[in-house]
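Below: a set of structures, written as structure tokens.
Just so it is clear, none of the values below were taken in a lab; they were calculated from the coordinates. Here the structure is a predicted model, which means the values were calculated and not measured. Cβ atoms are built from the backbone, for glycine too; each structure is taken alone.
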Structure 1
Amino acid sequence: MSNDLVLALTGASGAPYGVRLLEVLLSAQRRVHLVLSPAAAQVLRTELGRSVQVDHFQLSDLLPNATVEQSRLVQYHHYLNLSASISSGSFLTAGMVICPCSMGTLAAIAHGMSQNLIHRAADVHLKERRRLILVPRETPYHAIHLHNMLRCTEAGAIILPASPAFYTRPKTVSDMVDFIVGRICDLLGIPHRLFRRWGQPEPQESASLTGD
């Protein structure tokens, strides 16, 4: 089975989740097929101050500290290139993650509308019964959002909302991002030590929120 993974970033808030996930996957020596929508590039600029060009992509624009070895693990695909390898079910992968996943992307997947490579690659993963993880970051949800999530779930996708836990006692935004990235890695079968799991001892005791 292939160790290749597909990672797509779309135009929802939550760019730090997608960027951190890419860093972790590369650290785990996984080959990543990367796709960014134009709206994702806008969010990356707004939330992280990183200017990424979807038409002239350079990994250093997205990951300034990426090594040469890590660069070799990334294969970038233009979001309109429907002849890319990941648009075919005969190209083997170990799964796909859309992080963050916009509601527009979710809707396209839910209704089988392969309007770009992200939609098509997701459709391929569903039809080939491979792992597809969608990470929405929207609040609140209305009925159409929820129905689309249900449709995707019934088709075989996993909906993993960007909802960090607090039992890990996060101290920084990075801690909260790592929790979500760690849960994604769990579903992909990638070992990590990104957060303290439930049942593991805390590094040190701290006062409760109520002061009791």
Structure 2
Amino acid sequence: MTKIIAPSLLAADFANLQRDCEMLNESKADWFHIDIMDGVFVPNISFGMPVLKAIAAHAKKPLDVHLMIVDPDRYIETFAALNAAVLTVHYEACTHLHRSLQKIKASGMKAGVALNPHTPVALLNDCIQDIDVVCLMSVNPGFGGQSFIEQTYAKVKALKKLIEESNADTKIEIDGGVTDQNAEALVDAGADILVAGSFVFKSENPIATIETLKQL
């Protein structure tokens, strides 16, 4: 599989979201990665539904929506109605993960599960067959621009082994601190999807930066 590049709009210019969405439409990016934060599950607040609706009106590529919120089940149908293609919930926020995954799929979206840096991949043993995307947090969730956690490489390899041994079709997504310095090693370890925020949007030429990541 060709790797998927999913720039994170958390690092975009919030005063020029339409411009940045149109830039991503023209780039080699595959998905729009959108972080929804509630200030409770993580110590920050980001986009809500009205902003996501505005992004969806301009985006011409799949919306990869990452919920960093408590009790995500309350909003699954809402995000389906806002045209999310992939909806990722945190393992740490779901009391009944299997039920959450079923609800996401029943709403017509791909089901994702995110793991915080301290959460072991073995906890997904019993439901890996039901997960379309596992998002490994390679920084502590809540803020952009953090440094990459080196232990992530071993975690990717362990998750890839679990997926292969389970004959699952699950894709591995890496979120946090992704740059041209670690992208190739992450893909070699087994990653399929790379989320890059600051590295893309803070660069002098985001379109060229996205193309660099795509070609690595």
* 24.1 is what came out when mean count of other Cβ atoms within 10 Å over residues 63-70 was calculated for one structure; which of 1, 2 is it? -> 2
* Structure fact -> With helix-only ellipticity at 222 nm (-39500 (n - 2.57) for each DSSP H run of 4 or more, over all residues; to 500) computed for every candidate in 1, 2, -9000 is reproduced by structure 2
* Asked: Thinking of 1, 2, which structure, once volume of the Cα convex hull per residue in Å³ is computed, gives back 109?
  -> 2
